[in-house]
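Q: Please go over the structures that come below.
What follows draws every value from the coordinates through simple rules; no lab data is involved. Since the structure is predicted, the reported quantities are computational estimates derived from the model, not experimental observations. Cβ atoms are built from the backbone, for glycine too; each structure is taken alone.
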Structure 1
């Protein structure tokens, strides 16, 4: 169970200035942790909650491990960094490896020296399993990724497991579903919810691959952040946890939800249908019973409520982001 008093644990969040990172950092500060963030964003454009120490590691080839200020001991380390998405990885599989795997191994070596209690990292609940043999998917489902992205994520898991066993790094792996919520940018090849909302605001067609699109388990960002906190406080080192709702939605169903919450001044744009893509897992719904059993975590925000919040945020910020 998530506790209020954390005795000022010192937590480093790699990639904490990104979409998911913002939600996690905000929650950690609310719970009283001393939070340090390392990211490649310009600090002027990476607003952090009051009290957060921010390290700009842009231009540093090993993502900050040579930044002197970063080399300190931490109670907890959270690694959210990944530099590609499934579509890009399929187009350039070598880059997917070289931009992600060496950095992650460096991160593990850093954690071996600097992490005292928990090292939590994000894998992928949507790609490491491949095509579903059964639904909802449990953590012991066969691992048969069909995209370079999924293969590299799985390789990262294997390296993490090795460092856990051979070097006593207190690793917890989270496999989240499709995270959405405030702060997610549309039109970036990942995040159907944000792109659908952006398409409404921009009055441009929405692309669906297949008759109704793929089935995904959509987890609201605040719920995902709470899962990270739950893993830090009560998760078991060496374990892998799914993070999802246990419910699946097609792209077409999401558009129905979106149409139902739109203010009157907006209209749903047209839909452009394309053939299914080779790298898309057709159905992905996650069983998170193990995380609930160990930490008492469960999602709290319904999809409709999360969608309303996401729409409101993007509507308010769209002109600033896209002119």
Structure 2
């Protein structure tokens, strides 16, 4: 019998797949963390975006072979420590690219077309608001994309279909029909800037006061990557001064904000609760692929070759 610890709930079909596996015993952390003697038997841990897979959990689960996240980012999984211990780290690369790209464009439209104000006015019975309504369109605007991975590229393709001019910065040139520029050119040229970078020591606060000063007055900033890519104090200042016409994001600064948070309550910020990947289709696909790959590893079978994040570190 193999033991799997779920730190968070997962999509129902994926949960049933695990529960019905004859040689798997499930332990549900949200019902209470198992006792030490059970943790010592854990073969795999599965989390989503909150449950922490860290050194303390590795210590408590010395038999762990797999640490898996139903998602792409691994901020809540200590990958380096897992690699030291020979533990395979599984995620679902590329699974959320389409839905996050759609959400990114939705935030752009919300701000550029002033949709929140327009919808709110009608909900409040103010049809006459159309006489003073102000907005603009995406067509003809320059979109600067910082990071052209799976999500960034999909955003670029959708934006191009809207008639936007797309420029991008990436550590390397891509074989795409878009213009690679340096960061300074991007910040000075773009009407809308969209962030699609991983969070690490090099990218933390990559958009700071100096960067905001380079932007044109009335720039729109979209962040569906990680909150800490942007310096929070500089962001608030840019919103207050009008340097930014709006900030659209699906990622909070840590910890998750409260309703009275200055950024959440700012009239020019439009922030969703990290829901861009939680469409029914993507959520199901992320969870199913992760569970199937975990079971493949535990049964000595070959998982999707791209799902083991630390394969190189493990020499696989």
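Q: For structures 1, 2, calculate FRET efficiency 1/(1 + (r/R0)^6) of positions 107 and 211 (r between Cβ atoms, R0 = 25 Å, to 0.05) and state which one comes out highest.
A: Result for FRET efficiency 1/(1 + (r/R0)^6) of positions 107 and 211 (r between Cβ atoms, R0 = 25 Å, to 0.05) over 1, 2: largest is 2.
Q: Out of 1, 2, which structure matches 40, 22, 18 when semi-axes √(5λ) of the Cα gyration tensor in Å is calculated? Show your work: numbers first, answer last.
A: Values: 1: 30, 22, 20; 2: 40, 22, 18.
Matching structure: 2.
Q: Here's a follow-up. If mean count of other Cβ atoms within 10 Å over residues 123-130 is calculated from each of 1, 2, which structure is the one that comes out at 9.9?
A: Details: 1: 24.4; 2: 9.9.
Label of the source structure: 2.
Q: Figure out for me which of the structures 1, 2 the number -12000 belongs to, where helix-only ellipticity at 222 nm (-39500 (n - 2.57) for each DSSP H run of 4 or more, over all residues; to 500) was derived from the coordinates.
A: On the way: 1: -12000; 2: -9500.
Of the structures listed, the value fits 1.
Q: Suppose distance in nm of label points 7 Å out along Cα→Cβ at positions 227 and 243 works out to 0.6; of 1, 2, which structure was it derived from?
A: 1
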